[in-house]
Structure P
Amino acid sequence: MNKISLHIPPQMWQKFSQSMLTARSQNEEVIGFLFCQRQQINKNQVRYIPKSWVVPLPNCYEHQDIDGLILKQEFHQFLLENQLEKQELDVVHIHTHAGQEIPDFSYIDDRYESEYAQFLSKNFKHKPYLISGVFNSNLQQGKFRIWNRKGNSFEQVKFSNSWLEIKNTNNNLLGENELMLSRQKIFGETAQQQLNQLKVALIGCGGIGSIFAELLGRLGVKNWVLIDPDRLEETNLNRMVAATYLMVEKQEHKVNYVKGLIKRIYQTGSNVKGISSKIEAESIKKEIIDCDLLVVATDNHYSRQIAQELALEYTLPFICLGTHIDFKPFLRMYCRITIPPLGGNWCLMCGNIINLHKAALEIAPQEIYHLAADRGYLEGINNPGVFWLNSICASTAVGIIQGIISGFLNVEKGIDWIYQFPDSKWLKTDVRSLINSNCYFCASSDEKLQDDSLLMDKSYIL
């Protein structure tokens, strides 16, 4: 049996639920729709992520009161044609029941949803699935289920509206590592359990990535997918923990070196996969979407671009790490930790962290690449790098992850932190300045429809 989950990004859920509450004048029932992409995470796990949402206003109903509701036929037809038929998505219905207690599906819900699941299967070429949700009147308590296409049975659906969704949960105890991690108990047993279950995709196992993996591994993170095509070189030895000349002589892959760092922390129980390949390889995509967190610690724009696009396409929590040393007109050193909001609103392209022109040049033929480098369009290959600056970047990122999981740091709107030396200052970008509703990469489908005359406050009206 598949494990089925519905993950709604926190900012989307906030807007959606607020629109649901606003659309109700008294205590009548109200309904909202989310149109979702289906992701087969692995052979036993299916995940649904919303691409757009609609909350009908009162004049979209033929009937609406505390006992039930009926949508106008022309509105319902418009909705299905524009969201299901054109985009080939699955649909989530969320409706409310009166009261504050935990709701349950009624007999009327069962009958209506069974018929509707059959209707969707018979009338649309891609045979969309129906996921239904019922919530109490303030949308604080709810449950979800998914119907089969015949409408004669359903399965429970796990719902998450948090920034971080740990997909492969289990009840494993820390076991032999419990004593090792005992001084972290102040952050709570649940937080430690989540760290133990967290699966991280790390792109870039060099000066920043290796330190990051070492530090996060010692917090209790055992499950990793490591991606980097490069091998160790002598110039890496000044900033990669426990790397040796012997490893360089053997031309050891960086992913195997970092895998060794994690394996020496845990005698048993760790699960680390190293992939010596570039991120754009198709096989890597499947590995990444099975992870809970995507971290990119590379020194080029193209790999960051690919990572950001994957994070947006699959609604993956995403962290970008980087450092920069500038000698003109005087010495300045920087490290930067950026977490774009889950599901869009702004991204690395919006924040000029990725230069698309440079990204294109990085994958250009060698003669064009060298010509661009000679003319100053690309930074030199052997950019300066120092261990302590990488360490500040990596350790701060690890602290942020622990803060998120422990519940004392909110990154729902994203963060962009920059450390500057020698001033020794942390600069925090006002992320509202990064929001770009016209961004080709991260603008959501409902934002792109703002010019449509049928849209008002992201709710459709007739």
Structure Q
Amino acid sequence: MDIQEAISQLKQFRQELHEAFDHRADALMELLDALSSTPHARSVAELSLSPFFRRGYGSAYDALAHLFQASEPETAEEERRAWEQMVLRLKVRYLPSPQQRKFWLLGTDAVSIARLFAHTLEDRGYVYQPNVPRGNKPITIGHQYSAQVMYPEKDPSSDPPWVFPLSTRRIRSEETATAVGSEQIDALMEDETLPFHEELCVHVADSTYSAVLFLGSTEKHKNLVNVVRSRSNRVFYRQPPPVEGKRKPGRPPWYGEPFSLKDPTTWGEPDAVEETTLTPCKGHTYRVQLEGWHDLLMRGKKDLPMHPKPFTLIRVRVLDEQDHPIFKHTLWLVVMGQRRQELSLVEAWEAYGQRFDVEHYFRFGKQRLLMAAFQTPEVDHEENWLEFVSLAYVQLWLAREVVEALPRPWEQYLPQPEGQVASPSAVQRDFGRILREIGAPAQPPKPRGNSPGRAKGTCLERRKRHRVVKKGQKTRKTASSST
């Protein structure tokens, strides 16, 4: 794509997005530009100091409150899902079709938003918090969001880890990440207006999504293949042996011999073996050995049987020149889906290798796009902000072809490779110049005088304080021993 085409695409996206805002469209577009061009802001209020935001800081919070508003509280959930789908369709129009891969690559992961001291914020719970001092529990108090992204094609050795955010949904305290991720997959795959509705889609996720509730509920989509990491202590099963002679009364067996990941004596010979190479950014080349076992089974649940849903299990080992493993633990991948046979072992492993790019999206969102810095006592406003951050990231992604290198004084002597895609930080650093060249669809504010403010003697009601939701421990049912 040449520069003029990229500029035209960016301007068209901004114009369509401006028209999609039902309320406070001008203030929302200016706030989006301020967020996309201010790398070092520490709060949402500080974005009002940007030259691209020509309003007061109060307009920023008022605009976010009107990003989505339900007409009735009883239909708020249904209306928000319809609005999210409308925004998704708008964003996907600018997603290029895969040229090198034969499938679209999707991903789902959960991100935690810490709100330790927001005592008036509803439905706070104990959520995962990484990078804590050693010895402490990796938890914090706040909300958790499920982010679904599309992974664009890239050169693994040189291109930055861009992703394309599709949808962001809050995980309530009574829900799980796998249940919300399954709902997002259903909304995505069942939308006939999306370009990949009938094409092969590969979904990659971490071990959390290897649960039966996620794999079993998403296997119904004919063109979806899940590639998820499995814990190394799980036990799978082979196909049951064929019944010889007269069949015995009762239900036939669903599972055969066990396949324990931590017991090599139960593995047997793999059904397929492939090899490839891995070249990280440091330049070393390693040999990757892939072993696959087809048509394995996992135990299901009473209302979700898994014996009719076989999968392929892949064992990944990365070896050095002396055939010593590089990593301490072996990587196990579960490949499940009705079209899983269309993927080779190498293609499944390479697809999963791009999964970690969503972690860079979370890191960049928290460090540069204030993903976790919006302070509000309203849950709806916080959900609006997470969706707003994804729109800013999509805008930066569309501008990656237009950016010019702006090295800092200590970076002037670093090599500047030609043809390399700019990183999200580099695009945000130069996005102010891009805005000055392409202009903004928002109209300047009109002075309307001073607000009268609250009436004298007004007494505001104290906000209700909410307890932190703590989920109870699951108790395993055991049969009572007879005396």
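Remarks
- Distance in nm of label points 7 Å out along Cα→Cβ at positions 258 and 354 from the coordinates reads 3.8; which among P, Q: Q
- If volume of the Cα convex hull per residue in Å³, for residues 186-441 alone is computed and equals 146, the structure in P, Q: P
- When Rg and Dmax of the Cα atoms in Å is computed for each of P, Q, the one that comes out at 24.4, 76 is P.
- Comparison of P, Q by mean count of other Cβ atoms within 10 Å over residues 2-9 - largest value held by: P
- If distance in nm of label points 7 Å out along Cα→Cβ at positions 98 and 154 is computed and equals 2.1, the structure in P, Q: P
- Structure from which 20 was derived, relative contact order in percent (Cα under 8 Å, 6 or more apart), options P, Q: Q
- Which of P, Q yields 1.5 [distance in nm of label points 7 Å out along Cα→Cβ at positions 266 and 290, calculated]: P
- Distance in nm of label points 7 Å out along Cα→Cβ at positions 130 and 226 derived as 4.9 - corresponding label from P, Q: P
- Structure (P, Q) behind the derived value 2.2 of distance in nm of label points 7 Å out along Cα→Cβ at positions 274 and 314: P
A short reminder: the numbers here are calculations on the coordinates, not readings from a lab. Quantities reported herein were computed from a predicted structural model and do not represent experimental measurements. Cβ atoms are built from the backbone, for glycine too; each structure is taken alone.
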